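These notes open a run of structures that come right after.
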Structure I
């Protein structure tokens, strides 16, 4: 359920970055405020000067000097403060929000993260932060100057006639109220349109990614119809939003136009009855023209504001509802012993689906354990639980008689490595990828030795060797090259416990055999748990267990299991044996 924030809390949360960065905010306010007030004050000064033109020159000379000084000062301030607004605000506000929300994201309980689409979530968080920064900049550079000019106009008009100024304020509030009324409906339609566009983008990507299936099965007409239907729905929503926006504009324009006609009539009577002079009449009409421009701009700024604000609410809602990891730093240190692992009465579920129910397993330290079972039986989930990436709903995982739910994850993570089916390779150089998790100086020749053992000799085929940029989504690497680099990272860190989830799944048999031998050299005096479907990877394990329906049905070495002709042997034969 979407949280409804009180207005006071919305203001506090929205403007917090500006308040926290008060030094740059105050500097930015100087040119913004001066330029906004200058427009109105210049009208007032011109009115005073022209009003006194019939009098002696000395009476207007001071006013002319003030006006010229203000004009020159405006030029000076614009140039002197050119880097005080967007140039510094945009990066500084992003820096503040990233420094606050990236740690929050990193410390979110992974059980919560696992229920989201992680890549989409990371993209959305970045988009939400961008929206917040853009909106704060828009407020300072467009909304706030409009507010200052409106207030200055009301003050100026009140000097001439306080009642008319009061009437204009009521008219302005009345206009904003109806704008809010119309745009409240438009906002819900924009949300509907955004969700429709997301679905449309997904369908478009599907067409691009399934080109051959579409050609083989002649699905183009069907896909075209689906896309056309979505676009027709989008068009209908656009019409409704446009209707509300045009109605807002027409209503605002109606009020402004008739107000100007009313102004001309009233000011004309005042001029006729000598309540105001001709120059005050001109000044009031100038202010009315400025208010016309400001009010029209302000209404559409409000529309943009409410449109973008929805992203900010999503950011707040996500982080306000997300539970945090509670045992990362402040719990007792994890102590190295022999790395025996006990899984005791383990229960775990995703949403309402129970994955593990009273599961038990004892793993001997300094041994290589391979876990084998049919596909889609939550093998990866077990590794995530053991590595404490996610945590169980009930039961315990003990390592050397220490419950990992009661130790500092920071100290635990220093001693383990979890190699996933999607190894962590990112858009940096090969060297930066290899050494990212290392908190020590590398020894001479250590990196070359590791590259050789992990069969990463392909690195030397690149012109820049280790300084080669992998690029976004590691497009310069094949799948097997990515896995080999991930294995090299393990060798460099040299952890005490190693969790491997299908470590050689994308390699051919020859490379798999070579890398497996290199891995087993690394495995000495370590506790190793391998989840594997390809049995070539696990044949040298000290212990192989075959699990079915959460029960251990086979538990021996490779050679012993082969002699039994049971589940493991059948699975082996299906892979052509070795």
Structure II
């Protein structure tokens, strides 16, 4: 049995021990589900009352006591009638039993019990707990390390994840193979919380979310927008260099467009409800692709125009559920760094390689190295997502081109069946965030689906009409998510070129304020984002404020600096040196131009 299987069994068994401890403390509790998750487990509970301060620690202590016992786990297959009788007082279990019976699934339970020796040395099995469960579990709690788990937090969770259902109490637990791994994980989480982009964003005044405007609809504040503009300018320059043509499309469109694109049949649940305008239905756009297809077919296209690379910083809206919204990472309104490349099929490999080169270049600028690639392929058994694919051969051909490019580049990649888009296979650039969670940073998707739906054809050199192959690509994905990722990776210590305020100037007293103003004007003339502080607080307080704002450079000027045309340059890490102002100006201009990542 591999280690992963063992820890999964231990985590699942701990969720049962948690339910046992809860029922001992609050016998009227109604049990939901208790599955394993990455790094641990949880149990959803309908508690008769909220837990008080300190009670989670008491419950954890009891779970640990149970784990130290030699409790056994035994699986039994039961009938529908037996299951209903066993869980007669548990309404959520009865609902699950009904669903399983309807799906003609086998009903299994796990009994957790203690084997006790009586005075005559005969063994007696004393039942402690029964749960509806498919397993697997450990044979005995002796297989669980009692110091390698911890009850982590309490949250709310709708039953079955449906907002129409009752909100249950979800207790999360962490569990690992050893105490050391648990401690390492807890330390990682503590570090991640310190660098949470939501906390940094609030402290540095970068963005806000106003409930009066709406959940998941972030507002870029002046300093945050300064960062966004630099990200957009960076991408615009690189895309322009690589032959992209930038466009701007509306944020909504008529229902017919999204029927044609397939979004209403494949993506409707993630779209906002339609708006009635003059008797017609309009939708907020969830993606830019159907709008770009309309631009392509606005004219008849010749092979001489291809590849046609349309790019947009397109504002899109998606209906993310309230429970998954998270700062700038999961939002409902955001801007995609998106492009659609229309080409002849024979150019597909070359274009994929070009996009991959751009992705590597952008990652290099930000010092992003620890990423890998996922070749996301279709699962033709999934009729709901891929059922309307008529030509599997072209999909397989596209998949093979993507695989070939990855192999040629000698990069690490994994294949994921079923992760393709509904219109084609793709390469996803995967990375782990500070929390250890895997996410997609960029995506490169091949589309054989849209040409026939939108009449996306071109005339080849022989005058024959052929369908265009489309590559959908998003290098930074959404600017909001990329911004959050960079903010967390740097813990707010953004590289000089990206920082909203690059230099802050502090005069020791009013006597040097005029000199500080002259330096400020020179910096602004060089298009450097500078800020001038008034000498109305103590110097120490103003220095601390500059450091708290994570400003890369603080220039301190006193009498000596004013007389010699110098500045005392203090970096945010505390290092300080005196240099001529012109030398500092040359230094910072070089850092901004070269976009150094530190």
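A short reminder: the numbers here are calculations on the coordinates, not readings from a lab. All values reported here derive from a predicted model rather than from experimental measurement. Cβ atoms are built from the backbone, for glycine too; each structure is taken alone.
When Kirkwood radius over Cα pairs in Å, for residues 288-423 alone is computed across structures I, II, the figure 17.6 traces back to II.
Who wins on distance in nm of label points 7 Å out along Cα→Cβ at positions 264 and 368 among I, II, i.e. which is largest? Spell out each step's value before the answer.
Values: I: 9.3; II: 3.5.
Structure I comes out on top.
From which structure (I, II) was helix-only ellipticity at 222 nm (-39500 (n - 2.57) for each DSSP H run of 4 or more, over all residues; to 500) calculated, if the value obtained is -21000? Structure I accounts for this read-out.
Comparing distance in nm of label points 7 Å out along Cα→Cβ at positions 136 and 568 across structures I, II, the highest value is found for II. For which of the structures I, II does the calculation of relative contact order in percent (Cα under 8 Å, 6 or more apart) return 13? Derived from the structure labelled I.
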